[in-house]
Structure P
Amino acid sequence: MTERQVKILAAIIEQHAEIAAPVGSVMLANLFGVSSATIRSEMVQLEEMGLITQPHTSAGRIPTDAGYRLYVNMLNDAENVNEIPKLDRGARMIESRVDTHSSHADRAIRGAVDSLVELTHNLGIATIGDELYMSGISNLFSQPEFSSTDHVQSVARLLDNLEPWLREASPNEPLNVFIGAENPIGRNSGVSLIISRYRSPYSDRSYIGVLGSTRQNYSKVMRLVRHAGMMLENRL
């Protein structure tokens with residue numbers, strides 16, 4: 001991939017997350033200061049690589065799971081995973097909620113989840129001992145991607161099986177991102193699971209994270225989920 005193709009892919013992903021619609025060549029041409037024909041040529045190549053696709057009803061493009069995966073890998077490579085964004089409003093909200101309940105681990109974890117729900121507009125999840133705490137389910141189903149009954153049922157099946165899957169699979173990275181069909185359960189649900197593993201009074205493999213549409217602000221959400229896990233491990 002050329003440097004420009006990487007930037008165009010990132011722009012398509014970020015614009016799609018913002019507008020919830022396919023991204024057209026005119027918008028990108030204005031963004032990059034080149035002709036629409038140049039952008040369309042680059043889009044064709046990105047489509048041939050399997051990184052974007054063209055919905056039948058639109059001239060614009062949307063990212064594929066493979067496109068999201070490449071983008072997320074680039075974010076991981078670029079970010080210092082040990083850096084805590086002390087001055088970030090979202091980070092401060094999580095810290096405040098955790099510190100308020102630091103003497104009660106279950107309340108602190110719930111507070112961190114509730115903060116993630118408010119900040120990311122996704123469904124928030126966390127393991128508390130043998131139980132799975134969930135908050136913000138209406139956020140998930142209010143997204144335009146989940147307007148069909150079949151889609152909702154697929155997501156519901158994923159939620160039903162999420163806690164036993166986490167217990168069995170025990171993802172072992174500090175931050176784990178499962179995009180769309182990468183999810184071992186609910187492969188057709190069109191969601192991304194972003195979770196952080198941390199040590200808590202309940203387990204060395206406690207998890208906190210969010211479940212949302214594949215169309216989301218990965219940079220922001222990954223940073224907040226990672227920060228929530230680090231805060232809980234440091235405070236509890």
Structure Q
Amino acid sequence: MVKPEVPTAYELAVLAGDQPAFPHAVAAAAAGAEDGTLFWRERADRLELALVLEPEADLKQTLKAFYAFQVACGDALGAYTEAAYPLALRWPLVITFDMFELARTPLAWPRETAPDGHPRWIVFGLEAEVSEPDPDHERPDRISLRGAGALEVPVARFVEAVARHFLFWFDRLEQYGFAVIQRAWNERCDERGQSRRLQLRTGNVAGTVGGLDEAGCFRLGERAIGLWELPPAVLAGEEVWA
């Protein structure tokens with residue numbers, strides 16, 4: 001199987017096909033994995049990667065880089081999918097193609113970290129099915145990479161593209177500030193202007209989807225919601241919209 005060739009800023013760690021990338025990366029990060037370690041699950045039928053970072057800022061500032069990662073993932077996948085259907089970002093974790101769920105970007109950090117505290121580590125992940133994810137059509141809202149037009153593209157090419165695009169967007173975040181990421185994310189914001197109901201730890205919140213604000217919070221009506229308000233299970237990839 002073709003293996004990814006990633007920029008030298010990363011240390012690629014190849015996992016066997018029976019080792020899910022995201023939980024493995026979270027465990028490795030907690031055990032002291034180095035900054036920039038990129039875990040990739042070696043499977044031809046599924047795209048899974050997870051990046052370990054050692055933040056230099058507090059959690060609120062660090063999570064702004066997560067939105068840069070999501071924009072990068074959207075750009076990377078969009079380079080291979082059908083151009084007539086631009087990819088969109090559905091807060092907090094989903095990348096969509098023509099309103100279908102194409103991929104998820106799970107997220108984890110030490111849960112004892114307060115929003116103004118300094119996390120010891122953070123993990124950004126990406127998961128997508130390469131071939132048909134639901135042959136029995138139990139989840140008609142999902143689509144595979146091949147279903148979205150990415151035919152005969154080796155999984156390694158997606159990994160390489162994500163790695164390159166994240167370096168680009170992270171550099172823009174560092175040079176120009178979060179406004180650049182906010183604008184890029186909001187341009188891709190799925191269901192912006194529509195009414196939705198969101199499940200939080202403290203209960204449901206309803207309002208009009210407004211995208212990201214300058215502080216890196218998600219606007220739902222008058223409510224500004226931080227990613228730290230979501231339970232770990234949701235950030236790991238469970239449903240959040242009611």
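Bear in mind these aren't lab numbers, they're just calculated from the coordinates by the rules spelled out. Since this is a predicted model, take the numbers as computed values, not measurements. Cβ atoms are built from the backbone, for glycine too; each structure is taken alone.
Taking FRET efficiency 1/(1 + (r/R0)^6) of positions 64 and 112 (r between Cβ atoms, R0 = 25 Å, to 0.05) as the criterion, which structure among P, Q has the greatest value?
Q
Which structure, out of P, Q, was helix-only ellipticity at 222 nm (-39500 (n - 2.57) for each DSSP H run of 4 or more, over all residues; to 500) calculated from, if the result is -8500?
Q
A value of 0.60 was derived for FRET efficiency 1/(1 + (r/R0)^6) of positions 40 and 200 (r between Cβ atoms, R0 = 35 Å, to 0.05); which structure in P, Q was it taken from?
Q
Given a computed value of 18.5, 60 for Rg and Dmax of the Cα atoms in Å, which structure among P, Q does it belong to?
This value belongs to structure P.
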